[in-house]
Structure I
Amino acid sequence: MVKRKVHSPEHRVYIKLEPWTRITDLRLLEHIMLLIQKKYALFSFLYPKTKALYNKMPLRKNGENPFTHPLNTVLNLLRAGVKDEIILCAALVHDYVEEHVDLYRDEHKINEMKQDGIKILDNFEKKTFEEFENEIQAFCKKRKIDPKKGDKIVDTTRLLTRHKRDFYYRSIINIFTHQNTEIKENAILIKLADRLHNILTIGNFNETERNYQCFKNMFILNSVKRYLKNKHGKMIFADDVINPLDKLFKKNAKATYTAFLKICHLCTAKGLGDVTPMIQLSLKKFALETEGMWEVTKLNKREKHPLCLFQGVIRKYDYRLHHEMNKFKKRTLKETEYVKKFFVEYKFNDEQVNALIDYKDAYGMKEVIAYLLYEKDYSIAGFEYSGLFER
């Protein structure tokens, strides 16, 4: 990483706090990766294999080369101060097996929503992992590298791979409940770096996806915060020199906050400027009078104040995370009915009503991110990996 000129103490603080951006120039990313390839033999071995895979894949939703994703994931880890060869290698290949499975699915037109399709893809995934592991171990043997390094790369990649039989939340739960602390923390670091790159492209998602993509980050961040609290207690974030996990947590949280804020701006632009102050104050009332920010709240059917719009927001997206779409739609419908009745004099059209619901969701959840960042004791009760694991 190139060191920047520091012009003043104030500028030094800015450099520390500034948001990270993604690099879209593949040539620049590959130039940065040259240094790692020269330093680490395993990274050099895995790099051309990974590049060859991504050359077979379609462009990302934003039109970028798909290979920019694993490279930006590695870049985020480097920015955080990660120097461990195992973590950098696992970051490079964190989607390697999953992408192979997706290409196989598309090539053979396999329906992953049916049980027979899932079984075929699970078997192919198992075969791909075996080949991947054998190739790494053969390279380690040839170059006289400790085979445990190869094992840890494979184990971390396996932990980060979402199986077709599992929903997204299950793959996250598996990370936080893994028994091996080293592999678990490797995976947490990589997942934070991975989701940081994804959230920086939030503008490329459609309106129905934006808040949900940010919510997935919030779910991960809340789980990381609880993990760090359990590990460090009152000493959380107390180090004079922030370690990579703390740094990635904060950078991811700030990027997620920014993404929620961007959603708010996009929604406001649809003619909602006159009513957003009322929505904002309703959240303050919800947070300060009812302490609603400290737990997953339930809907009070008798409440007619617009603070009711913030009751059950996290539960609503939790329904979607668990693929309980009927409950998600039912909750959204109730919010739609309330907004139409409350703001009846504004005669908002359906697009504006939907935008208003998206706005209040994004506005409320960005405050959760701020609490996660700056309230040391804060995490949302009833919304974490341990509770979900029991569902």
Structure II
Amino acid sequence: MDKKSRQIDITYPLYIPALIAFLILVLPATKFWFNSVGHRWVYVLLFSSLLTYLLVPLAQLVAIKEMFLDLPDHARKLHMKGTPLLGGLSIFVSFIVSLAVNYIFSKELVGILIAVSLIIIIGLLDVKFHLRAAYRLLVQIAATAIVIYTGTVLTIFPSHTPLWYLNIPFTFLWILGLTNAMNFFDGMDGLAAGISVIISTFIGILAYQNHQPFLGWTAIAIVGGCLGFLPYNLKLKGDASIFLGDSGSNFLGFVLACMAINGDWSENSIVVSALAPVLIFSVLIYDMFYITIDRYMTGKIHNFTEWVEYTGRDHLHHRLDALLHGKRKTVHFIFLLNIGLGCSALALRNADTVDSIILVVQSVVFLTIVTILERIGNKIRLNGESQKNRHPENND
């Protein structure tokens, strides 16, 4: 690896003020005051965001020393220099510490923490040893089995019916699908972390509306962790100085999928219970389904193994980037789309049958418009790649 590839941009904006604020926050009197006035969620948010912000520079230094770097290949990876990959580890550590300090634990959550620890470990090993995708998938399956064993299971079919056992394969599909969908979506600065903030926020709001404070605090811990990471990953100027890495994006996707399962989305309607989380996650679900169908129809993949191991620049954000001519515009567009669909999920909770149908149709229309824009963007992208292949002398 040449010297240019090892040049890392490490900056510490507002690090000292953040450190002072964190030291004040960890004082027992500060914690007691937040709890006494009923703002425990604010304490969790501040704690996780400040801790992540303080941990990221340390993760950068460790990543540089131990060569946990994402090196540019000028094909699929278009960043200009080697970039640390331990951003997700910072959020993971902050998440666990935030929950421990605030005594936010349950049987289900302990299972989730054990499972995501495996996800993080296999992700780090993959950076070092370039493991096959099949090995990573096996660990994800094992992690999902752990959370199912500890009580995180979809309840599509009632427990008193013979069909209850079908909840287990559906749980595997939900968790594994969203885990990998988040990983696939981690293709632009700030995209995966920002989407995680939006999804966690909506999960937190619905948790509080449904009187599930522990789920709400867990969601807020993810929100804070990602907010503390974003100043390094989605800068006002310049490229990201650190990435989530596969371990980080898989961790976020896995945790969010599990939180959605543990949410009581509606007390009165099974339909709302199913549709609300689907709407919140619909951007990730849409991208997963779209690229799977498109890759199969175009002959890029032929079986499940190829699906797992295939990587390409054909995701929603890549196609929209070709249309919008700017990564930042693309990221903001996807954020707004996810917020709009999340608001539909909030409205769905208290909607009657007619309003529910209108909200679902509205969401389908949104995604249909995105599909049209995406196809236009893909044509532009393919034409651009064709021009580059015809005139390689202009690519320097």
Q. Thinking of I, II, which structure, once distance in nm of label points 7 Å out along Cα→Cβ at positions 85 and 285 is computed, gives back 6.1?
A. I
(Q) Between I, II, which one scores greatest on distance in nm of label points 7 Å out along Cα→Cβ at positions 45 and 381? (A) I
Q.
One of I, II was used to compute percent of Cα pairs over 29 Å apart, for residues 117-348 alone, and the result was 27. Which label is that?
A. II
Q | Structure (I, II) behind the derived value 4.5 of distance in nm of label points 7 Å out along Cα→Cβ at positions 93 and 165 | A | II
Q: Identify which of structures I, II gives the largest calculated value of volume of the Cα convex hull per residue in Å³.
A: I
Q) Can you say which of I, II returns 1.05 when Rg/Rh (Cα atoms, Kirkwood Rh), for residues 325-372 alone is computed? A) I
Q) If mean count of other Cβ atoms within 10 Å over residues 125-132 is computed to be 13.2, which of I, II is the source? A) II
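Every read-out reported here was derived from the displayed coordinates using simple, explicitly stated rules and does not represent laboratory data. As the structure is a computational prediction, the values presented were derived from the model and not from experiment. Cβ atoms are built from the backbone, for glycine too; each structure is taken alone.
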